[in-house]
Structure 1
Amino acid sequence: MAWRIGVDIGGTFTDVALVDDTTGRIGVAKALTTPRDFAGGVLAALDSAMRRYAVAASDVGLLAHATTVVTNALLEEKGARAVMVTTRGFRDVLELRRSSRPDLYDLFQDAPATLVPRHRRFEITERIGADGKAVTPLAEGEIDSLIAAIRETAPEAIAVSLLFSFLNADHERRLGAHLRRAFPDIPVYLSSEVLPEIREFERASTTAVCAYVGPILASYLKRLEDATQGLGLPRLYVMGSNGGVFEASEGIAMPAIAVESGPAAGVVGAALVARQTGRLDLLSFDMGGTTAKASLIRNGEYETTPEYEVGGGASANRFMNGTGHPIRVPVIDLAEVSAGGGSIAWVDRAGSLRVGPRSAGAEPGPVCYARGGTEPTVTDCNLLLGYLDRNSLLSGDMQIDFAAAERVIAEKLARPLGVDVKTAAAAVIDIVNHAMAEALKIVSVERGHDPREFSLVAFGGAGPMHAAALAAELQIKEIVCPPIPGAFSALGLVGTDLKRDYVRTFYATTATANPAALEQGFSALQSEGAAMLDRAGVAAERRRFVRTVDARYARQSYELSVAVPDGRLDASAIMVIADAFHERHRQTYGHDNRTEPVQIVNIRVAAIGTIPPLRIRQEVAAPGTNPLKGERRAWFRASGETTARIFDRARMAAGFEAVGPAVIESLESTILVPPGWTARMDTDGFVLLARNP
């Protein structure tokens, strides 16, 4: 027997999903997240899950993990004490940034705090020109004094980003060798190793991010990997922002690839749902304890973007440039808002009701959890409106204090607003639903897609509870609630491939590019990917390499990704690339210009180690089983307070229908079926919600 186990750290809960490859059985366990010691919480959740399902360590074939360590370090500005070395005259590149501004009319806005302050940024005399040739030799005589100055700052990591090192890395490598000899116990990140790609600021920023979070991620993964291997579990894989998993050692070498680790896992799971159910066009909606994430699945595939900002205000406004620290690594294209079960509702000085961005998180959590919370949250409001069991959650494992939630909503929301408690709670839900609908519009309407042509797949601990309201606002007719929605991101962890992306700048137009030189560049990147797969022990028959180029019209500043034909490149294959770019440009922007030269800027290779496909299936109840648990009063926007029937999802047989108003409860999540909707269980354990004719 071989089990796959995925562990996902959320803002409130740490989720564990288990899949038995032999029988297809799915298991789930949840434990409160432990912000003071994430690794301890992961180990406790793993132990609980393996005990519950009687899984021995020797029976585990795959262990994958999604971590928030990188993102949290950047958001909380609690990274390592990093140092940066640049070409003389370019010490301030991190602060000069780009001219992009998130708000054109705010004259007083500040960029996010610089990760490496000026007194820890150093210069060295050298210069590589734009043609890749040395203009000024590396000043070897300055290196000893540079090392002495760096040592005085007591660094925990060093970043090196020299001008045009992506074209010629000789100076950077030589300087890096000196630094690594002088500081053998400190990680040294070279931009030519991290991101050998054009754009000075983005390359420097990505390298600085790696140095800022690298020691923290390395410490965390080492402790966790040592602990899991001590239990006899297999090597640890980590979810990357590109939708693939990687070995822990790869993340330590390139920490930026672990940004948005958790949200990526959920989108991977949504793509699996799209392909398995035949609903190839889906909007993915994931609502957890602190944030809600939206993404788009088209033809069964998600899209990645190489342009991403993290930290600062980027988590709440990631679709706006200038809000965070740019990193140039492939990240699944999604929108994220500060709206989760733990989001705190409050009344501002003008008397307006607000929700978020502050969250109660796991500690102390919502008031109803009785763990010291004192501020009303979205979860407290859902409880008061009758959507959640007023006695307990997690099938009785977590006792609920209904009276405390009602009391705090009355005191801090209803009285200041001059309304009753249920009106106040309903207003909170309306506000948070609108914010999440805007995130769905970002990935659909603002990308040129009509949400009415998509189904909505809803997961996360709170996603299925809010999905019908969002579908109504966007006029979506169908909602898919997969098995174990509250731990679905953890399930996505064990349904994806090993994957790492490699990039190199290659500057040429398709009309003048030398096919042999282009092929040589791709081959070099493929060799790097093959070495990674060798280290991971991936067999030859499980290896796959995907080639793409970043291309643009000659007078443009930003690129589009285009697939490269299989086989050895020749002149005709390069023309195929040009034609594909014209078509991609037309699809994206509504026009093309086939008389304009097409310029190749970067070449990319994704090295993939395939994992046996996962079929998402949860056993349903036997025909004739009665899933009705009882009734309770619940409040709905369309009908006010009414009686809703309560169903146990585990006792719903295939074909069973629950007509709204209804609530469907399971261990880790709750599905809300409002009036005018009907929920139906299918044979694979998916609950499908549809608006009544």
Structure 2
Amino acid sequence: MIQLSGAGKRYGHKLLFENTDWLITPESRIGLVGANGTGKSTIMKILAGSETLDYGSISRAKAISTGYLPQDGLTLTGRTIFAECMSVFAELDAIEKEMESLTRSMSELDHEGPEYANVADRYQKLEHEFVARDGYTLEAQVGQVLTGLGFHRDDWKRQTEEFSGGWQMRIALAKLLLQKPNLLLLDEPTNHLDLEARNWLEEYLTTYPYAFVLISHDRYFLDITVQCILEIWNKRIHFYAGNYDQYLVAKTARKEQLESAYKTQHDRIEQLEVFINRFRYTATKAKQVQSRIKELEKMERIEIPEEEKTVHFSFPQPKPSGRIVAEFTDVAKSYGERGINEHKVFEKVNFMIERGERVALVGVNGAGKSTLIKLLAGQEPLTAGAYKLGHNVGPDYFAQDQYKELDPEARILDDLGELSPASTQTQLRSLLGCFLFSGDDVFKRIGVLSGGERNRYALLKMLLHPANFLLLDEPTNHLDLRAKDVLLEALMKYTGTVVFVSHDRYFIDKLATRVFEIGDGKVEIYPGNYEDYLWRKQGKAAGQTEAVENELVGELSAVRSSDHRVAESSANEEAHAVTPTNGDAPNRGSADSKAKRLNPIKRQQMEHRLHEIEEEIARAEAAIALCETQLQSFVSAEETQRRTQELAHHKTALQNLMTEWEVLSETLT
């Protein structure tokens, strides 16, 4: 479809890549990775046709369509969102209008005349093309994509210029997805998407009928969507089959091979140079010396590029707080005058956060995640209820626009040095490099940085002296994979308490110990990370679980009812024979009835079943552990799908067993 041959590109005096041969087929699903500044966005622009190669050639198949989404900078005006998205179907719209015109002509022409036959033939051809290109479902397609990307139905009629830059990029992405080009080029498409929109885009791309190349700093997104990783490294482009996790393993192996080849070549060069220097002026060895000189000249030297060092920075740990860090009691929050244009965000919210927890806030855009963090930080007042901070708790809040708190006149390196005088300049520059400030950038004044750059720096400053209760609103925005890893490692070692909002699935999975889902004025609490939250929320085979539980409860209720009748009959017979002498007798009868609620045979059966369930639970847990281990090793897409389905089956079985065990245990006690 597109082929690069001997391709190379320079950016000023810097060589980005050279001698590249790359074939993009109609089925390609490629993730483009590499260190910051290696040329990822440049190669996307070359594929899109907006930039040219300095070396080599690029050839394209005829009639190929390409759609390119840059990182930012797109602005749309003059139409509603829905009309803007419908504009991508201009060709189909023209066909539909011509069909309407032909329909009117046919109604006026003589059905027996030759002109009618020509018009009818033209109409038939157009209708066939219109149907083949799903012309009758265009509005439904637009609605599906807009909803998936987080636009509410009320937004569809709003003008595009009413939306901020991030939402403008969502509109541009929606148009590209609706166009369905043969080659889709997406430069960090997840930058402006929340978790729900990212999840939808993942599913959309897994069923996309054509090729795509994408750049993303979301590791999980790459793992799900791509089948090949292309890395720009050492001025070359290297290809790795599989997703991002498999690329990391293969890259380590390739690096080891390169280092081994470098050592072998280095040893050979030393041998040749020693021989040449020793016998250079010996007449009898002149031929051998010349042979070795030629060998040295022809040798293509292997280079080991400087690797970006992985920084492991020891952030200072905060003072310990009490066990209870924060507690909400019947908290409500609303905006606007009561009863008049009142917007209720929360109502009767209750939860408790304990020391050391790492709580992820999730929910659709506008659900109230940022509002909840502001309430915890004391940045917003409660409308009703009570909020109590625990003993010795010191909150620190990182907002999405935290950069506004920085001194614009200060230089980055000087400002950071004042905050951490014990750190050397080398340590500070290494840490700044992790957050994408390198070279002369560290001497820039904060005021000349972009909003994203200033937010990165504000986050770094917070981590140098963290409080014991961190409240982070989208700290992973504007960070690349390396910077996210540094942040993740720091927060995992952090001994305080964290509440955070992030749209990075991998980051949440690794960090969160609990998930708070925000929506419809409520906060639903789920233990575990994002994967655990999804599993519980989706309620694998919830209907089956409920049916099994209801059946078991019904059976146990029947047992209780039967035993109660037996006990009641026995008690009545005893009442005829013995007359109570004080008020204690009825209580003894009640206790005896409770003790006799299960007959011995039924109790024995239930106890036997309880032991069986415990053994089945152990087997189910072992099967789940085995499946999870197997999923860590990629064999093929089909095998991964099969193992994932098997894992879901075992988790459903485990959930059913736990439900049955709880009901039986409660009945037997």
Structure 3
Amino acid sequence: MREAGCTSGEPPQESGNGAGSPGCVISIQNVAKMYPQRRGSSRLLGRGGLHEWLGRRRPARVPVLQEINLTVRRGETLGIIGRNGSGKSTLLKLMAGVTLPTSGAVTVRGRIASLLELGAGFHPMLSGRENIYLNAGLLGMRHESVDRVLEPIIEFSGLREFIDQPVETYSSGMYVRLGFSVAVHANPEVFLVDEVLAVGDEEFQRKCRRKIGELKEQGKTIVFVSHDLGSVHALCDRVVLLQQGRMLDRGSAQATIDFYLRQIGSASAIHLLGQGDMEVIFSHGRLSLFHRQRELTSARGLSFLAVSLGNYHSSGEADWELTEKTETSVLARGRLPRLPITWNCRIALTGGALQMDLALEVERACAVQHIALALHAPTEYAHWYLGDRMGTFPPISPEDTEPTLLAPPAPGVREVCIAAPQDAPPPLQLTREAGHPHVAFQLQNGDYAGSARIVYAGLNLPESESRLAPGRFEFGRFQLAVAPGRASVDERFEVQRARRRIVSGAYTATFDGGSIAIFKGELPITADVHWHTELRAGDLWLMSHAVRWGEVTREGDTLMVAGASVRIPGTHEWRLRPVENGFQLEVILELTASLTLQEYNVSVALTNAYAQWATPRESGPFPPISPESQEWVHLSDQYPEAAYIAASGPGLPQVRLAPDPEGECFRMSALNTAYSQQARVIQALRTPGRSLVFPLPAGRHELFRGTVTVKDEG
């Protein structure tokens, strides 16, 4: 046992902190280590020399380690990581007994073999063979014990042809080869290694890793200091991080390494904020969020970007300067290298939430078309809530080489939330509190390489505003918080969703961002894109999901919602009301200029359990959807003008789509979606016939009035 100020061979006493618990090999309790600070000249009469000693002025002391508490159990392999100067080697020297702590106690059981410095314990004038005996003796081995392992030591070191030469002729790599070989053949109970795998050629490094693996299998206790994070992760059961002399343990090797990785870079551009259960690392324009030591952001974290003339300028490219740093806040300025723009960010933890005030400082006029904030979260997040819409993140496949849009921009929505099953990790809620009024949230799946869920807050600047004048441009104030739990998110969402839901008997219809989802109790009737509309103009299709819909309003039992699209000179308006056994929908187009339509349709996408379709003139089955199918496929042969089209399935209610008989005539068609969507579709299609187009003047036009009825068969 070694304690501050004493060394003893007696076993440690039992204590409540684990120092003497069964299996405990190393115990470090409240250890601090300080070194005197050297100032000025080293001359005797200079500062810090004889003059101060005679004047009884004690030199200032610099803390290297503070409040270190650590227990290493027998057979455990512990990794210690951290920046240069963080105290890693000092901690290893305390374990080895090379130096003593300033305060606290270090307790070690068993014989130690340590490899702390190149050539430690070697005499330069002696040969390699003689130094084997000298070094092994320092490790507690008798001469006859060294005789038994001499050949394996020489063989492992690979220095047989140099073993009888003085070690002063050895290179640094040869030093560490010999030192490592002696240490691992000394049959230690505790093995302390400092950066040995960073020295020597690749072949010797592989031998070292294999030998450490053998020691692990033999049940040896190993403490391993290295900057090689790959080796640390592969070899160590547990990893601790030393940061400014203090120890951090994130609960698992991967979590500790990830926490450290988020802080790699120039120290002048990195700051750690903490308050309660929350921690935030700002590192070179990227924010990493932790809650109760668990990371809630993915490796790409939260960052900002600007788009100018088609080029992306990420905050990670900027040259950052951090000012006004406190434990809970930081003011960060990042100058973009390719634009005369500086990001000005005030980041603070307030009330257990992360608040971000983001602005651009424009040095001279320049064109900026888009500004955004992007939050990358782990794939454990499976559900999303955007305003009064909700959905599920699909799996990310190797074919996903680009981010995939899941929920289009939602102007006017001020809050988005993502959640995971069983609240592991806990729900994240991003809120826009102030700033530019046209910032819109959207949700994306990341590409396969990034494998992240993306919450995106973007601002598209119109051409008239995209040339930013010199001065300050306010992007927005955002708050990122941990929600109490998915149950509370569901409850709040349900209140919002009730505003856009209407009921007809046992059935409900809910407006959901450009589509209408129909349920019978908890049983879904529609799927994927649900009940929606499409129109084609200028050979481009516009789905109702892509319209920027406003707030839902109610007038009696009628639900009303309007929205706009950049492709259409005007607004879309939907009116949804209950009717017997179903719902009626009016689709109105209010044009501010003339528009030529080529065709439009109203479609209802049903769950893939529906098996048959029928019109008054033809009918048929819904065949299986082929895995190779990438497009929607029409199943009808005749596309007749008809009063309705219906779909049915075993144990399912019949669904009938019927245009108003007093309105325009529609052709009826059945379709299968692409394989990824797995839905059956019944569709009312309006085509212009011989004229090829529908010329629509400015004004109000009713495109569709009709019903979807749902009725149990039998």
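Computed quantities for the displayed model
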{"read-out": "Structures 1, 2, 3, by distance in nm of label points 7 Å out along Cα→Cβ at positions 219 and 531: label with the highest value", "value": "3"}
{"read-out": "Among 1, 2, 3, structure where P(r) over Cα pairs in 10 Å bins from 0, in percent as derived comes to 3, 12, 17, 17, 15, 12, 10, 7, 5, 2, 0, 0", "value": "3"}
{"read-out": "Identity of the structure behind -4000 (criterion: helix-only ellipticity at 222 nm (-39500 (n - 2.57) for each DSSP H run of 4 or more, over all residues; to 500), calculated), options 1, 2, 3", "value": "3"}
{"read-out": "Structure from which 6.9 was derived, distance in nm of label points 7 Å out along Cα→Cβ at positions 187 and 611, options 1, 2, 3", "value": "2"}
{"read-out": "Per mean count of other Cβ atoms within 10 Å over residues 251-258, the highest-valued of structures 1, 2, 3", "value": "1"}
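Laboratory data are not the source of any read-out in this text; all were calculated from the coordinates shown. Treat the numbers as computed from the prediction; the structure is a model and nothing was measured. Cβ atoms are built from the backbone, for glycine too; each structure is taken alone.
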